[in-house]
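We did not get these values from a lab; they are worked out from the coordinates using the rules stated. Bear in mind the structure is a predicted one, so any value in this text is a computation, not a measurement. Cβ atoms are built from the backbone, for glycine too; each structure is taken alone.
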Structure I
Amino acid sequence: MIKNLLFDFGGVLYNLDFKKTFSAFEALGFSKFEDTMFSQYTADPLFQSLETGKVSPEAFYDRIRQIAPKPVTDEQIKNAWNAMLIDFRIPSLDFLVSLKKEYNLFLLSNTNQIHYDHFSTQLQLQTPYHSLNDFFTKAYYSHVIGLRKPDTKVFEFILQDAAIKADETLFIDDSYTNFPNAEKLGMKIHLLEPGALIENINYRQF
């Protein structure tokens, strides 16, 4: 019986368009950014370090500047990196409020301080809600906990920290590459296909 729901963020509660960031970096002179540096499914070590808090935003900007084909400013880098961030799925956020009455809700997001600052401001400007954390028993952000999907350690950490059982937990994500290690630990999984919404999942089937 499922008691806990562990949600991904981007592509589940929030709309992303990775191509906008790919195009923005290519406009800054980076060739084949998606293939060589970052995509939905893979990330260059620099981006992995940013997402696990090992690299600060300032150090990230400095490193990007060092490898940029032409001079770029912090603001240009930040805008290119944030270009993928579109908007919240407000009906999905509303649905979380009712879902919280039946389940323990958790969030697990591979993110970074630059994106976190951006979408946190967006939440207050675009929705009636104040903080994303308010929807969940606990929210886990990769740059805060120092772990990121799909590493087994991030799922082990959450199970221990939240004191929840794997077989009572449903993990919902839009990237299939994040599932194998969660499944090995005994979690149930659900792939949110493009265009699908969390409001339409039959949670009782798991």
Structure II
Amino acid sequence: MTSSSDDQPYGSLVPPWDPGPDETLLETRIFKVSRHQARSRLRDRQANFFVLDTLDWVNVIARTLDGRVVLVEQYRHGTDSVTVEIPGGMVDPGEDALCAGLRELAEETGYRPAPDATVQVIGVVDPNPAIQRNRCTTVLVDGIVSGSDDPDPNEELAVRLVPQAVLPDLVRQGVITHALVVAALHHLALLEDLAAP
């Protein structure tokens, strides 16, 4: 094991593995499962790993002018439960993450940026680098107006507007449990900490 003291500049202490061939094992509409072969530079040994390939994702924190945040409730088959999240979804091939965020916001909630809205990317995370190659971008939309929604046929959504101040409590209480939503809210907190005087 390689170690570093806290006062050293941050940098990689572990070399990357040398990639070998990929073999597709399963392909679905949502993801592809591959066997990925790689060789360790430290131990000069080869191993197989399993990787999920899927499109990039986007999450949207959308705020009204009076500081309320748009949340959506929906049933999630993976956890067999109704979750509380922010709007989000997949980035279509060739689509910019910011544009995808605005599209997902409109489709799921009917909300769109107001003419004088501020729209920006505030963070990007790797959802699960152990087995996934995709990324998730968080888009912040400050200033929204309502319109008509257009969800996917299998999406059954309820939209809530909640004061931003209650979001940390919703995470603490286990109401918001989606890891990528928690990461998005952390990016928002970091942004606002930097902007504070």
Structure III
Amino acid sequence: MGCFNLQEQYQEQLKGTTTVGLVFTDGVVLATEKRATMGYMIASKRAKKVYQIGERIGMTTAGGVGDAQQLARVMTVECSLYQIRRGRNMAVAAAATLLSNILNNNRYYPFYVQLLVGGMDDSGPGLYSVDAMGGATREEDIVATGSGSPMAYGVLEDRYKNGMDEEEAVTLAVRAIRSAIKRDAGSGEGVHVVVITKDEFREIPEEDIQKKYTALPA
């Protein structure tokens, strides 16, 4: 009985997150909130859920913190080694495939994660969702993961349109995360936004988000 309860609580932890990804004209926006939960307890209000794994590639994480951090370290090393050996950056699709293979090879002792991989390469913007068993799906426009994803999808699907510029995409990402924060107990504490274009991987400072989007409706 004790083992079952522990497993049930661990599964509950996996669902307490909201992450979103959007493709816009010149790149990709990745956004998350900052709350980490352990069952009904808020374990951290400053959790990092977006990692830079390549020069122009980011990865968002939902699930076990230790598993997510380990995968972020592995992917960062693999992307760096690829660049050193081949003299060019790894493509977004290749990074998603590599991550998928790592997860699939560990399916009997799985990493408890759900991930988004997004970035820019010579083919343009790319966005992929990757599950714990190694399934990778290319997302053409929007995607959300975690317990707050139903609320986030409600905003994304209502307001997303093709040909959005960076400002529109960031605004929509913030709205989607804030909508999840309002209704999902596992999401909260603020919004972390990363913009990836062919020229840069840029984190938008928290104070800029607070100043510009405080009164923004969800």
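Hey, mean count of other Cβ atoms within 10 Å over residues 23-30 derived from one of I, II, III reads 23.2; which structure? This figure was derived from III. When FRET efficiency 1/(1 + (r/R0)^6) of positions 31 and 135 (r between Cβ atoms, R0 = 25 Å, to 0.05) is computed across structures I, II, III, the figure 0.95 traces back to II.
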